[in-house]
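**Student:** The data blocks that follow each hold one structure.
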Structure P
Amino acid sequence: MKVILGRKIKMAQIFDEKGNAIPVTFVLAGPCKVLDVKTKEKDGYFGVKLGFEEIENKKIKKSKKHQPFKVIKEFRAKSEEDLKDFKEGQEINVSSFQEKEKVCVAGTTKGKGFQGGVKRWGFSGRNATHGMKHEERTLGSVGSTRPARVIKGKKMPGRTGGERLTIKNLEIVKIFPKENIIAIKGAVPGRKGTLLEIVKREKE
């Protein structure tokens, strides 16, 4: 298992040897520090705890002196075999990944606020003519006469975005070790500056 935390920088494109343009997302990944390795005997499960974005000494509060990081995340592992490369106090950077590897990227999507059914769920809307007036983007019927109520789970207007999303099997196109930057093929969740979790598991 390979894990690292990072921040989304921007989207751009990279050209391969044949001159094809590949859309990529640049992620500022690491360096991260291994704060703890969880074992079945000690904690009841397997996992690893990482710290990201170290806080300056003069800005550390007393409660964070033992773990002076802005972001602390824990990743679960399936077995002890997944944790063989992690040791407490170890630093993790982009060099632990390789180009053309497939990874999973998780983050929080852009928040869109309160949206209607057309934008939120892709509804087609109503007719723009044939007697319709101010009805172009309304839902239409939301239920039947019986049971005379709206069924739970009905797709309706509401808060959109701002949810955790994981995208699987994204390819690492290029790695820049000096700048701690990974170029990942395609789009990843969130806006610029969104915290991302990049995970590579053995079976993926």
Structure Q
Amino acid sequence: MSAMTTAKKPRGPYAAADAMRRAILVAATDVFAESGYRAGSIKTIAERVGITDAGVLHHFGNKSALLAAVLEWRDERISPLLPEPGDSGIATFAGLLRVAEYIPTEPGIARLHCTLLAESTDPSHPAHDFFVERYDRTRGELLHAFHQAAGEGHLKAGVAPELAAAATLALMDGLQLQWLLHPDAVNIRETLAGHFLALVDMPDMPQMA
């Protein structure tokens, strides 16, 4: 018999509480994506779940804590697609293409990102620090990936890693916004793959397109 044990799923009231938390997160994601954090109300979220305002606050404490939980839940759904720390530059780009392929299957995630990102340019917004840290970290990871590609001899001549990292980050955000406005006119994954192919010279890169 294997020494490994299967993690037990919550049962009884614990399972019910987990299911309710998930239902609240789904509703909050939709409400914040549609109306933003400030205009999206606990009352609207509660109505969509079919509980009282107090019921929402029982599980998450306050509105800003609910927002933090929504952002964490969003990350949990995307993180398995991302490259592992220490992966090659090419592996990093491939991971971002997996995210680009996933986004159209969950339009609420893209809408949430774009709505909260615009709101959080205000330093008083509860998600401001989250997005500042996220952009600093992602830009650093992209910079490292492009430097790795350069060290492996794959970065095309004349491409500056610093500019490539900033342009990639801007492109990813812009593509999500364009896709939300006109889904039939924009293919997020193909456009991002073309961007990488223009910057990185590697024999197996066409497989990413």
Structure R
Amino acid sequence: MAIERRPLREQIRDELMLRLGRGDFAADTDINEAALAGELGVSRTPLREALITLAGEGVLQSNQGRGFRFAPVSRQEFRELCDIVAALEALALRRSDPAYLERAAPQLLRLAEEFTADVAERQHIEHHDDEWHDLLLGGCTNERLLDLITSVKAGMRRYTHLLSGETTLMERAAEEHRRIAERLMAGDLEGAAEALRDNWVNGMERMISQLP
């Protein structure tokens, strides 16, 4: 793992989330801290700090002094997380600067049109979707609300590798993004917020259909 100029525990946390998102770790399995520290080329102290952070985000479970394990996949948990993010993002959109949304809407529409099956095949689904939603909410100045959204989304990362690149599913997601952008371009903030909520609800159902 390459070392960057920021706290090592944060780098380790991000690296573990990256690996989890691409399916390198199985849900509901124990973590061998010594082996993982050796694999990452770090000491166990920053690794444990990163694991504690991930446990606080709901990604891991602490085994009461016996170490950590990856949290099991749960349809109920995923539904709950999606419901929370849908409500929070819709609120953040409603609290956004109207002038910012007017400027961002054309770019949001362009990015939505790029969200194709080709993107999925290149395994950039998560990055592209994050980029789009970050741009959408870039006009919200409520930092606590944005931090809360980021925290809840962290708990969803272990589900992302279950999303396939099936063409029909990607076309539906792209269409939902286009609908949100078009509502913003029409000056219909409430319609955009409702379309954003629908995007999360529909995405949840698409993901749940692929859970074991």
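**Student:** Taking Rg/Rh (Cα atoms, Kirkwood Rh), for residues 73-112 alone as the quantity of interest, name the structure among P, Q, R where it is greatest.
**Tutor:** Going through P, Q, R one by one, Rg/Rh (Cα atoms, Kirkwood Rh), for residues 73-112 alone is largest in R.
**Student:** By the measure relative contact order in percent (Cα under 8 Å, 6 or more apart), tell me the structure among P, Q, R with the highest figure.
**Tutor:** Once relative contact order in percent (Cα under 8 Å, 6 or more apart) is worked out for each structure, P has the highest.
**Student:** Right, something else. One of P, Q, R was used to calculate semi-axes √(5λ) of the Cα gyration tensor in Å, for residues 41-80 alone, giving 23, 11, 8; which? Before the final figure, lay out each step's value.
**Tutor:** On the way: P: 27, 11, 6; Q: 22, 11, 8; R: 23, 11, 8.
Traced to structure R.
**Student:** From which structure (P, Q, R) was Cα extents along the principal axes in Å calculated, if the value obtained is 55, 35, 30?
**Tutor:** R
Values quoted throughout were computed directly from the atomic coordinates according to the rules given, and no laboratory measurement underlies them. These numbers were taken from a predicted model, which means no experiment stands behind them.
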